[in-house]
Structure 1
Amino acid sequence: MQKFIEGLPKVELHLHIEGTLEPELMFAMAERNNIKLRYGSVEEVRQAYNFTDLQSFLNIYYAGANVLQTEQDFYDLAWAYFSKAHAQNVRHAEIFFDPQTHTDRGIPLETVINGLHRAQQDAQNKLDLSSFLILCFLRHLPPEAALRILDEAQPYKDWIIAVGLDSSEKDRPPALFEEVYSQARAQGYLSVAHAGEEGPAEYVWEALKLLGSQRIDHGVRSVDDPELLKYLTDRHIPLTVCPLSNVKLRVFPSMKDHNIKEMLDMGLRVTINSDDPAYFGGYMNENFIAAQRDLGLTRDDLYRISLNSIEATFLDEPHKVALKQELDVYFSTHGDAAR
C-alpha cells in the first residue's frame, strides 16, 4: 500500500508555506542574512520540535520565520516546497502565507509575494505543478491589523485567490473577523478559515455563517455537533484535515485516535494535507501513509479522499476534470497494489 500511496496523484489544500522551512534551509538563510539563531545545530532545532500544544508550536514557528528577509529567501522557501511536493506527486497546491508575520518585522509585502509568485511560475513551467496563494490573517492580532493587510494586498490581488484565518484559535472566535471577510468577499476573494481544531464546533458555525468560508481548515471538532455534521454533509463543505499535525499538537493522542476515517464514513468531504510539514514530521506521502496504516483506510477510502481534494479546489472545471481523469487512470491501472 505504501508504494501505491507514493505514486498517487495528489492535491494539497492546507499548507502553510512558512511551515515548510526545514532546519537545514533555516540555517542556510540565517548564515546568508547574518542572523544569529538560538540553536547551535540542525539537530538541536529538530529536538525543539516537541510541541505540547498549538501555542508552543507557534512560538518556534514565528521565531523561525525571522530568517526570511529577502525576495530570494521567499523564492527559495517556496521552491523547496514545490520540489518536495512534485517528488510526492502533488499536482496542485493551494498555499497559505502569513504576510503579517513578515510585515510586522519590517519586511515589505512586495518582497514576500514577489518571491512566492516567482516560485509559483517556475513550479508551473518546470514541474507542471499548479498553485494558488491564500492570504491568511493572523487571528491573535487585532481585526484592525487584518483590515490593514487586506488594503496593502490590493496591488497583488490578481496573484491571490482567497483569504484565510490562522494562528491560535484560543479565545479568538471567527466572529472577530467578520468585517474584514466581508470586505474581502466584496473585493472578489474566495474565503476559507481555520476552525474546530483546538476551538469548538461553534467556531466552525461562525466561519461558515459569519465569514462565508467555502472550506473549513481542520474542522475535526465538527463531530461534537450533530446539526453541524448534517449541515456540512448536505452542502458538501470540504474539511482540510491534517492528520500528522493533529497528533503532533495533541489534538488527538495518537493517529489511531484520529477521527478522519469516522468523518469520511459519515459522508463528510474530508481531505488529507500536511499543514506545516517541516515541523510536524511529514509531507503529503507521510500523512497519507500514517493515516492509512493506523486507521485502516481502504482503497475506496483513498479514492474518496483524493477525489474530495480535487472537488474542493478553487480550480476551474476543466482542470478539475483533467485531475479526476488522472486519478481514475491511476486507480484503474494500479488498483491491485492498494488491496
Structure 2
Amino acid sequence: MTRHEKLSMAQALNRALRDALSDDPTVVVFGEDVGPLGGVFRVTDGLTAEFGEDRCFDTPLAESGIVGVAVGMAMNGMRPVVEMQFDAFAYPAFEQIVSHVAKMRNRTRGRVALPMVIRIPYAGGIGGVEHHCDSSEAYYAHTPGLHVVAPSTPADAYAMLREAIASPDPVVFLEPKKLYWSKEEVELGPRPPAIGRAVVRREGTDATLIAYGPSVPVALEAAEVADREGRSLQVVDLRSIVPFDDETVCAAVRSTGRAVVVAEASGFASVSSEIVARVTERCFHSLAAPIRRVTGFDIPYPPPKYEHLHLPGVDRVLDAVDDLQWEDS
C-alpha cells in the first residue's frame, strides 16, 4: 500500500532500512556506531531497538573488515547493508571493494552474486575536517562490477535504497551529507526503478545543466536565477552514475544544444569528464557550443574555512552558462 509522509533525507533512508529489515529476514545493517547510537547522522536511529543486535549492530573501527565480512555474508545468502560513516573513511576498504566486491560475479562466471549495499555519507557542505569530506565517486565508477548511485531528494533516497538492497549486485550508495536535512513528501512503497534512470528536474530551452547528488540543488538554484535574468535552463539529475542513462541525458542536451556539467568532485579524470565525453560522442552534431564543466578544484579537499570557495556555486554555474557562445552576447 502506497502512503506519503514528509521526511528528511536521513529519515527517508531510515525508513527504507526499516522497511527492508521488516520485509526480508536476510537483510542486516552494520558499521561503526550504527547500533544504539543510530549513526553519526542518525540514519540508523532506532533500528537496533526495533530489530535487535543480530540485525543492526556496531563493528570495530575497521572498514576493510566491515566490507570483508559483508562479502562473506552476501556469498552465503544474506543481504548486508554496511555504512562507511564518512567518505574518506572508506579508503581502507577499497582493496576489498575493488578486488572482491566488484569482481566476484565475474570471477565465478556468474555462479556467485554479492547482493550488498555500501552506504557512504559523501561530499561536502557540512564544514567537515580532513577525512570527513571527500568526493570519491570516480574511484567506484571506474571499477567495473559496481553500481554507483547518488540521490538528491528524500523521495529518491528512499526508493533507490530499497531498490539497491533488492539488487542482486553490489551497490555503492552515496548519500550527500549536506542534503540529509532536506525535506519533502516521500512516497513510501513500490516505485518505478530509478537506478540507471536519470530524470529531468526542471524543463528549459536554452541550455541543459547536468548534475547529481549534492550538486542538483545548486543547478536548480542556478536555473531559478537564470530564469529571472531571461535564460531558460533545463536541469537533469543523473541519480545513477553507473549504470549511466545515455538516453535521457542525450535527449535533454539535443533539445537545447548547450550543456554544463556541475559536480563537486575535482574535474581531472572525473565523472564530469566522462559525462562530457559521452555526451560529445553522441550529440556532437546537435551541440551549438563545447560542453562546459563547473567542478571542485584539482586540490586535496580544503579545510572548512575554504570549503565555500571549492564547491561549485550558483555564480560559477551562471558564468559557465554565459560562456556557451550565445549569438546575442
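A short reminder: the numbers here are calculations on the coordinates, not readings from a lab. Computed from a predicted structure; not experimentally measured. Cβ atoms are built from the backbone, for glycine too; each structure is taken alone.
If you work out relative contact order in percent (Cα under 8 Å, 6 or more apart) for 1, 2, which one comes out largest?
Sorting by relative contact order in percent (Cα under 8 Å, 6 or more apart) in descending order puts 1 first.
Tell me which structure, out of 1, 2, gives 3.2 once distance in nm of label points 7 Å out along Cα→Cβ at positions 44 and 164 is calculated.
Derived from 1, not from the others.
Here Cα extents along the principal axes in Å, for residues 20-131 alone was calculated and came to 43, 34, 22; which of the structures 1, 2 was it taken from?
2
Of structures 1, 2, which gives 3.0 when distance in nm of label points 7 Å out along Cα→Cβ at positions 92 and 172 is computed from the coordinates?
Only structure 1 yields this read-out.
In terms of distance in nm of label points 7 Å out along Cα→Cβ at positions 28 and 260, which of structures 1, 2 is highest?
2
Give the label, chosen from 1, 2, of the structure having the highest value of Rg/Rh (Cα atoms, Kirkwood Rh).
Going through 1, 2 one by one, Rg/Rh (Cα atoms, Kirkwood Rh) is largest in 2.
When helix-only ellipticity at 222 nm (-39500 (n - 2.57) for each DSSP H run of 4 or more, over all residues; to 500) is calculated, the result is -9000; to which of the structures 1, 2 does this value belong?
Among 1, 2, the structure yielding -9000 for helix-only ellipticity at 222 nm (-39500 (n - 2.57) for each DSSP H run of 4 or more, over all residues; to 500) is 2.
Rank structures 1, 2 by mean count of other Cβ atoms within 10 Å over residues 148-155 and report only the one at the top, that is, the highest.
Structure 2 comes out on top.
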